[in-house]
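**Student:** Please find the structures below.
Each value in this text was obtained by applying a stated rule to the coordinates, not by laboratory testing. Since the structure is predicted, the reported quantities are computational estimates derived from the model, not experimental observations. Cβ atoms are built from the backbone, for glycine too; each structure is taken alone.
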Structure 1
Amino acid sequence: MALQCGIIGITNTGKTTLFNCMSNTRAQSTDFAFSSTKSNIGIVNVPDDRLIRLGELVKPEKVVPTTVEIVDIPGLTKGSSKGEGIGNKFLVDIRNTDALIHVLRCFDKENLSHIDGSVDPVRDKETIDLELQIKDLESIEKKIQKVEKMAKSGDKVAKKELEVLYFYKSHIESLQPARTAPVDEKNKKIIDDLVLLTAKPVMYVCNVDESSAVH
């Protein structure tokens, strides 16, 4: 099964432009906020010189490189987890991805307004982080409600799970992602079924203007 990566970021950061550069699918890119009505999905072939050399030696009928599936969701904004802007329905599209690519806008452009009025990549990062954390808290709280019922009946396993869930809840409420919670591998499995967004590894991509990209 191919690795899956989700592209996230504030609207008008250049997410879809990056998607078009990477994938075999071409999606429409506009200068208008919230113009997208669906997530874009594409496949990226992963270059591997070793595979080419093996192909030259073995001479198979076909050489098939490994691939990465890219999911580009519409731009988010403050309140996305509660339905603001495009809404939170697109967060579901990246729920099952293996990693996230967070695109940060580091350029100014006269005819491309910023949703918050000014370019501030640190603020934008914090905005998206908060939206993902809120969504994760919803998932954790729902599971806490289910596990609490079992724990009250005397289930020792449920009591332990509840302890771990409350630890994650506290960690995320302190504005920290689930992936940084100091929890051992055994207890991490307790949240596996939740596929938390902030538990995924993240690569940050800074989208700069052309003059800055040259240096």
Structure 2
Amino acid sequence: MILAQSLYFSYTGTSPYVLRDIDLDIQDGEYISVVGENGGGKTTLVRLALRMLKPVRGSIETSARRVGYVPQRDSRADSGFPITVSEMLNSYRKLLKIKDKRIIDEALSLVGMGEQHSRLTRSLSGGQSQKTLIARALMGTPDLLILDEPSTGIDAASQEDIYNILRALNRDKGITIVSVEHNLTAAVANSTGIYHLSGGHGHICTPRQYAEEYLNAKV
């Protein structure tokens, strides 16, 4: 689903590199959490996968038919121009040139927001706002969903809801998930694999291996 080979990237185009000699092969149907220290290149890697950035050397390709993207939630955006949940998703529907308006109901139902059509987005809780962003990303039926720190700034109960939704999308809908994570407990509990970035390099491991090696915990 995502294949990176000998990938190098820096924002200047020269050394020092944010990412160095990255090899990564994410298969269809996996749920991969990308973890590592702050500034270690996690968000940069997903932006490369989304073609928002171009490698300096090497390559990164995706075979997804359609990609859904959930960026980091910005609480400052919640206080902007008044718009309802339905209006927000309808604008995105038009951008995707999807004629059937029922896609809005279907997307909101998948994230448990089916009764929130008329709510102003700025009146939503952090968890509800994040669910709305996930619903937006699900419009167009993506086979790959990329998220950037999906539980940031959200209370514990809402975090549990979010990860339940992501597991169900992966397990029941077969959507491949790649999630940049600072929530290491959630990464271990929910992922099929962990991609650990450190010093510009990365390696893949199982959740059990990651927990035992880096969190000193048994799972």
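**Student:** Among 1, 2, considering only mean count of other Cβ atoms within 10 Å over residues 45-52, which has the greatest calculated value?
**Tutor:** Top value of mean count of other Cβ atoms within 10 Å over residues 45-52, among 1, 2, belongs to structure 2.
**Student:** Determine which structure produced the value 13.9 for mean count of other Cβ atoms within 10 Å over residues 173-180, calculated from the coordinates; the candidates are 1, 2.
**Tutor:** Traced to structure 1.
**Student:** Could you tell me which structure in 1, 2 was used to calculate distance in nm of label points 7 Å out along Cα→Cβ at positions 5 and 189 as 3.9?
**Tutor:** Matching structure: 2.
**Student:** Okay, moving on. Can you say which of 1, 2 returns 24 when relative contact order in percent (Cα under 8 Å, 6 or more apart) is computed?
**Tutor:** Considering all the candidates, the number was obtained from 1.
**Student:** Upon calculation of mean count of other Cβ atoms within 10 Å over residues 53-60 from the atomic coordinates, which of the structures 1, 2 produces 9.9?
**Tutor:** Comparing all candidates, it corresponds to 1.
**Student:** Here P(r) over Cα pairs in 5 Å bins from 0, in percent was calculated and came to 1, 7, 14, 18, 19, 16, 12, 8, 4, 1, 0; which of the structures 1, 2 was it taken from?
**Tutor:** Corresponding structure: 2.
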